[in-house]
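A.B. asks: Below: a set of structures, written as structure tokens.
What follows is calculated from the coordinates using simple rules that are stated; it is not laboratory data. Worth saying up front: this structure is predicted, and the values here are computed from it rather than measured. Cβ atoms are built from the backbone, for glycine too; each structure is taken alone.
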Structure I
Amino acid sequence: DLCFLPLQRGPCKEFLPQWYFNASSGACEIFLYSGCDGNNNNFETYDKCFATCNGRFVGK
């Protein structure tokens, strides 16, 4: 499930604001994406992140 993938900024040099789902907190959070590599837990908007991952939660 892509919503449980860890945050990966990637190795490139861009600073693109994107959203990812933090499965530990159960929330979509903003991060700076490098522009390459990374993984599929990477959304252009909060709404896309929320629509894909809302309701999924790992907890501690």
Structure II
Amino acid sequence: DKELADVAVENAIQYEVTVYDGLYVALAEIYVAPLVTADNGILKALKNRFDFILPLEEIKR
């Protein structure tokens, strides 16, 4: 929806990530769910800003 798209774009601009990555962050925030990723770019950009972003490697252990 438009609100979700707006939040995704805001995330992308604020955190200097792609809109695609901003969308995943927005969805994790809305659904209060972890965002598990192997994408080093999103981990580097956002891991210290959001405690719900988890590296896939941590889940595999």
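A.B. asks: Given a value of 25 for relative contact order in percent (Cα under 8 Å, 6 or more apart), calculated from one of I, II, which structure does it belong to?
C.D. replies: Here the read-out was taken from II.
A.B. asks: A value of 1.0 was derived for distance in nm of label points 7 Å out along Cα→Cβ at positions 10 and 34; which structure in I, II was it taken from? Before the final figure, lay out the partial values.
C.D. replies: Working: I: 1.0; II: 2.7.
The read-out comes from structure I.
A.B. asks: Here's a follow-up. Of structures I, II, which gives -3500 when helix-only ellipticity at 222 nm (-39500 (n - 2.57) for each DSSP H run of 4 or more, over all residues; to 500) is computed from the coordinates?
C.D. replies: This figure was derived from I.
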